Structure 1
Amino acid sequence: MTAPPAKCQGCGYSSRHTKQKPGETPEFVACCQRWFCAVCRDEKGCTGDSDHAVIATARSGYPNGVPPNDGLYSRIPENVYHGDHTSLSSSGARTIFNTTPEQFLDERNEPRNPKPIYDFGHAAHKMVLGEGAQLVCVDHADWRTNDAKAKRAKAYEEGKAPLLKKDIDLAQRMAGKVFQHKWASKLLARGNAEMSGYWHDDETRVRLRFRPDWIPELPSGRSMLVDYKTAKSAHPEKFKRHAGDFGYHCQAAWYLDGFAEVQGVDDAAFVFIVQEKTSPFSVSVVQLEPEDIERGRQQNRVAIDTYARCVESGEWPGYDELYTVGLPHYLRTQIDDQLEIHAREEIQ
């Protein structure tokens, strides 16, 4: 059975707005599938008739749907997590910040077709963490035959990741290398993969979600979140640029804030296990500087506020203004140098 949360899920998102009395335990309302305090139950009409009956406990599990209660959950199906339109994820926030709300809405409502380029990463992820996309082994040398193409198409239709046998073997070799690494092996020795967390933003009431690759159970008791990445290079300096390009500093801030909300732990660490996709499959364990995670946190704040305004207004703008732009600095310098050369030639 699910234990009652400490905070009302109608007004407890912020201490400034809560109507819950000190010491009051929320009660679960069947009609809304939420834990409400007495004031919220009264305001929403959740008393009286049987359709609004209050029951003692919530459902014990939600294998085929999004959990209505905030918290940290195991075994939420990947398609359920990513298909949730009622909360904002880290990747969604990065799309809003780096492009437009219009782009975010289009990607949410019209999910992109599977890309073979990501299948190998899914396989490595599954081999290392033991959780992830269901893999389909296609015993062909390549994808050129009609039979291989048909099996790949069928796997995609079923929401699975098709891979050639040689690529699955390669992913297994990669996993073996991860567990030979001094630090990575310790982080992955014991823990939980693919947990899904849900919480509400204090300022906007927006529901947010996160899904860390791995939450280790360390002998020291230190709280930590681990994200496994495959890359062309595991060199820390090269990963630094990659982290900036893909907003991994925003991801780290998002996950740490979510973990703090659902677990009450505000001093957790966030580390990346980075592995090269080609032999010798080198592995590095990398942390981002705290000041860069704070920059990501500020970017997340902008994205959450933007998302909240769009949800409230029903408007998801694109590039709707009139913009004035300048040439890149390097190009301006190049043109100026060329003009200077032409000017000297005319004088001569």
Structure 2
Amino acid sequence: MPTVDVAPDPNNPISRLDDVDDIASTIKTIGILHALAVVERKVYLARYPQHAAAIGQARFVVIDGNRRLAAARLQGLPDVPIDRRNDLVDDGLDSKTRVIANLRRRDLSPLEEAREYQKLLAMPGETTRSVAAEVGCTHGQVSKRVKLLTLSVPVQDAIEAGGIPVSDALVLAELPDHDDQIAAFEMVRKGRKARNAVATVLAERARATSPPPDTTDLRSQAIAARDETCVKIVANLPARDDQVTLIATHAVRGAGAGHASALRLAHHWLRTAGVGPALDDPNAYAISAAQTPANLVALAYAIALAADELHCRDERRETWDVRAVDHYRRLLAAGHAATEWDAAHLPAN
């Protein structure tokens, strides 16, 4: 079909059609491999009469292939292959076809992707899984991209400008309040880790909405909360590589004078979680656990975890060091809810 007889779709939601040098180079070498999906002029105008001036005297309008058409024009191709698909407009599928075609491009920004996914999800009967199947990605990718749209405008602008990684932005999106997101974002801009920033904002929000208890109560509450998370961890041990890493790190540091205390705390967690032998004496528990490889590894991991927890509890440490922060991050990854006392002991960076 003569190129002059084919018009781009005025409804195409992605207006950035000037960046087609890569496609133009391919077309120059091997031509257009996939035909442009088009509809006849009269069929298109029957549905979109407002675009008569935009398409001019073209006989066909592209539904899928606008960038290929732009590249063909750039290369001065006299003809382009077409696939006449009047059914796309007749069945009302043109909107979905446009969006899916745009999502299959590789040059969309994360937020452009998110907006296109949102358009598909707004269509009747669509879910993240059905959209993922239609586009050819995982439903997790769809969910994460759409989650970016819950962020405040300043954070979205920062994503577009490359001022914050998408992974960090998704962490900020866990905060439902836009003001909280912005507060956390400012911390991230100053070098704070996203997880720590969110924990700090949550703690500050909790402090602002509740009467301030004394420091002793705050510390006790924080210890109790971390204690509960540690019980969950030993009840459902992480992947073997993660277990070995912590055990090996603890071994390199050396058992030290706190080994007996770590054993007692680890024993408390394991018995609470119902893991290992039903013995109430920590030393007897250790001797019995050593007879079974699985129980031995679980005990070694719990002792290493307990040693790090006791390190966090040391009242001589006003600000947590790297070891304490690593332990805290491990708890956050296991679902620990940040407390005010925890946040107060995180380092500035």
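Where a number appears in this text, it was derived from the coordinates with a stated rule and is not lab data. Since this is a predicted model, take the numbers as computed values, not measurements. Cβ atoms are built from the backbone, for glycine too; each structure is taken alone.
Work out the source of 26.5 here, i.e. which of 1, 2 gives that when mean projected area of the Cα convex hull in nm² is computed. Walk me through the numbers before you get to the answer.
Working: 1: 26.5; 2: 25.0.
Label of the originating structure: 1.
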Checklist entry - Any idea which of 1, 2 comes out highest on distance in nm of label points 7 Å out along Cα→Cβ at positions 83 and 331? => result 2
Next on the checklist: Can you rank 1, 2 by percent of Cα pairs over 22 Å apart, for residues 243-322 alone and just name the one with the largest value?
Outcome noted: 1
Checklist outcome for this item: Cα extents along the principal axes in Å, for residues 123-314 alone gets 61, 47, 32 when computed on, of labels 1, 2, structure 2
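helix-only ellipticity at 222 nm (-39500 (n - 2.57) for each DSSP H run of 4 or more, over all residues; to 500) was computed and gave -13000; which structure, 1, 2, did it come from?
Working: 1: -13000; 2: -18000.
Going label by label, the one that fits is 1.
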